[in-house]
1. Among the shown structures P, Q, from which was the value 0.25 of FRET efficiency 1/(1 + (r/R0)^6) of positions 92 and 284 (r between Cβ atoms, R0 = 35 Å, to 0.05) calculated?
2. Suppose mean count of other Cβ atoms within 10 Å over residues 28-35 works out to 22.6; of P, Q, which structure was it derived from?
3. Compute distance in nm of label points 7 Å out along Cα→Cβ at positions 164 and 236 for each of P, Q and report the one that scores greatest.
4. Looking at structures P, Q, which one was helix-only ellipticity at 222 nm (-39500 (n - 2.57) for each DSSP H run of 4 or more, over all residues; to 500) calculated from, given that it came out as -14500?
5. For structures P, Q, which has the highest computed value of mean projected area of the Cα convex hull in nm²?
6. Out of P, Q, choose the structure whose coordinates give distance in nm of label points 7 Å out along Cα→Cβ at positions 12 and 172 equal to 4.3 when calculated.
7. Check the numbers for mean count of other Cβ atoms within 10 Å over residues 148-155 across P, Q and tell me which is largest.
8. Given a value of 13 for relative contact order in percent (Cα under 8 Å, 6 or more apart), point me to the structure among P, Q it was derived from.
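Computed from the coordinates by the stated procedures, all read-outs in this text should not be read as laboratory data. Predicted model, so just to flag it, every value in this text is computed and none were measured. Cβ atoms are built from the backbone, for glycine too; each structure is taken alone.
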Structure P
Amino acid sequence: MIEQKHHPLMEVRQLSLSFLQYGKGLREMRTQAITNFDMTIHRGEIVAVVGASGSGKSLLANAILGILPKNAELGGKLYFESEELTAEKQIRLRGKDIFLIPQSVNALDPLMKTGKQVEVVIKNKNRKSIRRNIFESLGLPPKTENLYPFELSGGMARRVLVSMAMASEAKLIIADEPTPGLDSEARNETLTLIKHLSNSGKGVMFITHDLDAAQSIADKVAVFYAGQTLEVADAKDFSGNGKSLRHPYSRALWNALPQNSFLPTSEVQQFTGQSPTGCLYRSHCPLSTDLCAQQQPEARMVDGGMVRCFHA
């Protein structure tokens, strides 16, 4: 990680997201997907957003990119380079200053050669030379530039997507679940590529359900549960038996890994039609008290990390 500047590159403050839907008899219903989410990302830093499938992680990415459906209602504040990220700025910065590496390699244009796809995002007139240097740095052979996406292996296609992120002038990269379904070699290669992006000075939001992958490359880990950050901790806090972690859910996730205690943990996360009144994790928490059911814990700093827990 490079030296951080004083102001965050990206800042999310008290973000909330709900969807207006209609049930039987056209009865209006509102589903709360994200509640009071907080996160900061600096230049040259990887912040992993870790949570189970269905916890709302990709919705967070869509909110930052400004690509939510019309029935979405967004609350809170988004800041990019210390300026509020309005809808107009999202349109202007999307694909330029803020770049998405999608989960699926099918995002590549099937009708355009891969070399051309990368060159399109390069503003410098020496785009061919720049693209070739990037391909070489990522281990892509010279012939790759003349291949169409269907002619690439999965690993090569993923490297082409990373090449586009590197070639762009983007300051913030959002990598949305880039490792599911990959074998261990391809997974480790993908993680190395993401680390390469942060080493080049870009801020990275790494969305994943793989805590082991997150801990291996991230600087900070935001633990996401049912649309809320329960903890933001330094990656080094995920070690040993997890005693440095502040939230019971974070410790449960860490100790559920096979190389740790391999203890089962509940992953049932339900979204409701209204804002929650108590702690979202209370029904699975060994520390739960009446207070946890009556009041939602506020985010606070404990031992250098953020946590939402009365008992931390």
Structure Q
Amino acid sequence: MTQTPSPSPAQTLMHLLSGKFVARSLGLVAELGIADLLRDGPRAIEALARDTGSHPRALYRVMRALAGIGVFAEAAGQTFALTPLSQALRSDAPGSMRGMARWLGAEPEAWRAWGDLGHSVRTGQPASAEVFAYFAANPTAGAIFDAAMASGTHVTAEAVAAAYDFASAGRVVDVGGGQGTLLLAIRAAHPTIKATLFDVPHVIARARAALTSQSSWLELATGSFFERVPPGDTCLLKHVVHDWSDELAGVILRRCRQALRPGGRVLVIERPIGPDDRAVHWMDLEMLVMTSGGQERTVGEFAALFARAGLTLVRTIETRSPVVILEAAAA
């Protein structure tokens, strides 16, 4: 039997470089809503092009390339159908990845910043404008980012809810909690909790309509976590601390400590850098180009942040997902 030769270093590098093509193509089909159009079954490229305002031949070339890596299935007559991968791009799929695909693969500012990675490496400064100010000034981009964060949260929220005893957590305050995805998962697993969703006004404004039916247990609060955090027994910070420099992360943690009732806890939910987890290194570069001092950290670095904020790392709790719960108490 003839053995297939191993790819050469040049071929392997070309494969890695082609990640650019895949990410942008996924971003485009997510932006166009192709997976939603295929929800009810296969469709010909002419129909997909008509419904998305696209050039039929050009759209076919994108769909053919994605079908070649299993994202879609191509049949005779240039007809396409969903596969398990593209099912996850449907906007109504549980844990839909459409928002994440639009953010990483289609949002112009995200692409522009990575195009200027060299600036960040030379200077240590972000290649993007202050990203959260950008979202406030560009509501469409902010909504895409919210959906992307919800995509990521869906992947981990049930695992976090299962790993921690929120039934005895008192009032839970989700600090920088976006659209409330994490709190909804926690409530589903622990139906007696009371909670507060806290974020900046324009984020809460987008969340309010979807969460009005939750008013019996969920309060919505607006403000800056650099200035204050609503009082509670358990403060959640999911993928918040990694957005900020040590100095600003320390301010957020101090505000959480000040908001804690006696015996309260701060739960930082992150994906710490570990010896066997190389995927987090790429997110660390996202923090480099997109934020002012944001970074991924080791558990030891988180412990040092806690100490400077008057907190003590009590324990780390593994989940069924890549994230870890770092539980801290007032020192």
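1. Here the read-out was taken from P.
2. Attributed to the structure labelled Q.
3. Details: P: 3.7; Q: 0.7.
Going through P, Q one by one, distance in nm of label points 7 Å out along Cα→Cβ at positions 164 and 236 peaks for structure P.
4. Of the structures listed, the value fits Q.
5. When mean projected area of the Cα convex hull in nm² is calculated for P, Q, structure Q comes out on top.
6. On the way: P: 1.0; Q: 4.3.
Structure of origin is Q.
7. Working: P: 14.1; Q: 20.6.
Answer by largest value of mean count of other Cβ atoms within 10 Å over residues 148-155: Q.
8. Going through each structure in turn, the value belongs to Q.
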